Structure I
Amino acid sequence: MNKLTILTFGLLLVVVAQLQAQRKPYDSEVYWGVTGGATASTVYFKPTVEQNTLTGYNSGAVFRYIGTKNLGLQAELLYSQRGWSEANDLYSRQLNYIEMPFLTHFNFGNTFRTFINFGPKLSYLLSEKVLTNNTTNSTEPQHTLAINRPFEYGLVLGAGFYVRIKRQVLQIEARGNYSAVDLYPNKPGDDFSFSNSIYGSLNFSWLIQSK
């Protein structure tokens, strides 16, 4: 078990312990809703590949449980587009994932709240598509190889604010996402020692409080 896995599971255990150990009664809050927005992504290649950002979108469903003041848990099921776009419009590839973030939710405020989300996520590659190919008989591995590691895990860090209007929540959030799994093999003698996805997103969400 690597340090990233130990860190994320340790954080979740701390949050669960705090939820269970609360001394004062608190009326828990349960929310269901939808989210969607834009993504901007690159891939950290080593050896380096010159890139611009590739834009796309993500969307999906959100569940949030706030069991104690200022602290809760959040789970999501998302469809997300990311990938990379090489400099000078040479080559770009879009990677389409299904993602499941499991987040700790910190909030501050009452009707108007600021918040931070942090935690691990799991991803599975549904499909990939070459968007641009202005190469001529390229033999570069990132142009010729399919992604051979469809399962990923990584970390998510997000921050934003929302307004509660009776039982509804209107929210905006900016996020950074880092994949701890390389897209391509990284053993000695392989083409890349690193090929990690890195992307940001800006999402709008609409949630309804069910409790």
Structure II
Amino acid sequence: MPTRIEIDKFPGNIEVNLGVLTANVVVQKTDTLLKKEIHKLTNHIMTDYGLKDIHDIKTIRDSRLFYKNIGQDPSRYRVSSEALYRRIVTGKGLYFINNVVEINNIISLKSGFSVGCYDLDKIEGPVVFRIGNRNEQYKGIGKDVFSVQKLPVFSDSKGAFGSPTSDSMRTMITQQTRNIMLVIISFSGQDKINHFLHEAKTHFTKWAQGSNFNENIQA
């Protein structure tokens, strides 16, 4: 199973860094204590942010700039962290899926980075972070078909399976998932990645019986 990701060259020469954490976990329904922690975080965001404030978060602002530099509209293809913030500040709240997905969202909200979490056993061969090919698409989570043409994507020997905007059904976290790969996607340098990898490790240990951790930063 892959534990590293090759980063392709992107247009515009913007620095891309990835924080990668792999682990064994136990996927369960979100328990009451974890829900309380998430409610506390979302209430804080609702108090401190409005829609106009979201673009002032540096990690989100840098992500939007990256999308512009690769020729994509960041308001059409929002990175996941921005989409989460928008749901919260507009009063829509977050869906509770399972403990692992909730931890992924906590890290994304606290950092402002787009964060993806994937079933490692569903990934085949080496992983590359690159620009999506012409007509490339996959069945997205909550979407029939998601076109990733000219978007940043993670791909393996089977093709694209994830993006800072929307991930695929193929590698999504389910109750059957036992091994995960969490990826922090930074267009803002490496400074904060270690901190949030450590925080993710702490949450997985506490809420998902996480073990056998492996973490690294790639540039």
Structure III
Amino acid sequence: MIKITDAVRDIVLQDPILRTGLAQRLLNLTQVARHIHSAVEARAQKPVKVSAIAMALSRLKAELPHPDGGPPLPLADRVTVQRGLAIRTFPNTPRCREGLAALQERLRGAPRYLTITEGIREITLIVEERTLDLVHESVPERPTREARNVTSLSVALTDEHLRTPGVLYRLLQQLALQGINLAEVTSTTREFHVYLHERDAMLALDALSGAFGG
């Protein structure tokens, strides 16, 4: 059995959305208290009033540091949108690697979207949907996962952003707060790419622009 304040603290600190929302004074404490009520009772191992949880949240809110916004990230000219994409994931086998190498050769020099991410067990391929027939011809093995109607948002970063902790978290946080599910994430040194369903593209752009003065 632990104190109510300790139970509330543990729950909030383990949830980045709750922690950020409280630190930025965005959340209604009574609603949050109702939301975590059952979790607090489970940790405290006794009945707990919602009002007691709200009071503990009020105390905790005063202790949380207001997040540092970090360097400005104006997005007006820093986001590139690519629609009409598809994602296929294959097992990382010699046959798949050979097929993907053949696909790269066939697309060499063509103005086609092509991203390949190779992990230990899987290889993920992101291409334009119109090239899926070529993908099937080059890599006949059955994919372990496929997603269509995908849009990418590519954010160009500066050297200042690269030196600042938490910049990528700030970007992803805005999408998470909107309940946007990401199909994939890739990056280079100065480019950060998120892939999502095309129905969420405008919401994602609005969320990022509103948060960063796009």
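In table form, for the structure just shown:
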{"read-out": "Label whose coordinates, when helix-only ellipticity at 222 nm (-39500 (n - 2.57) for each DSSP H run of 4 or more, over all residues; to 500) is calculated, return -3000 (choices I, II, III)", "value": "I"}
{"read-out": "At a computed 65, 38, 30 (Cα extents along the principal axes in Å), which of I, II, III", "value": "III"}
{"read-out": "Given 59, 26, 18 for Cα extents along the principal axes in Å, for residues 60-155 alone, calculated: source structure among I, II, III", "value": "I"}
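None of the figures in this text is laboratory data; all of them are computed from the coordinates on show. From a predicted model like this one, the values you see are computed outputs, not experimental measurements.
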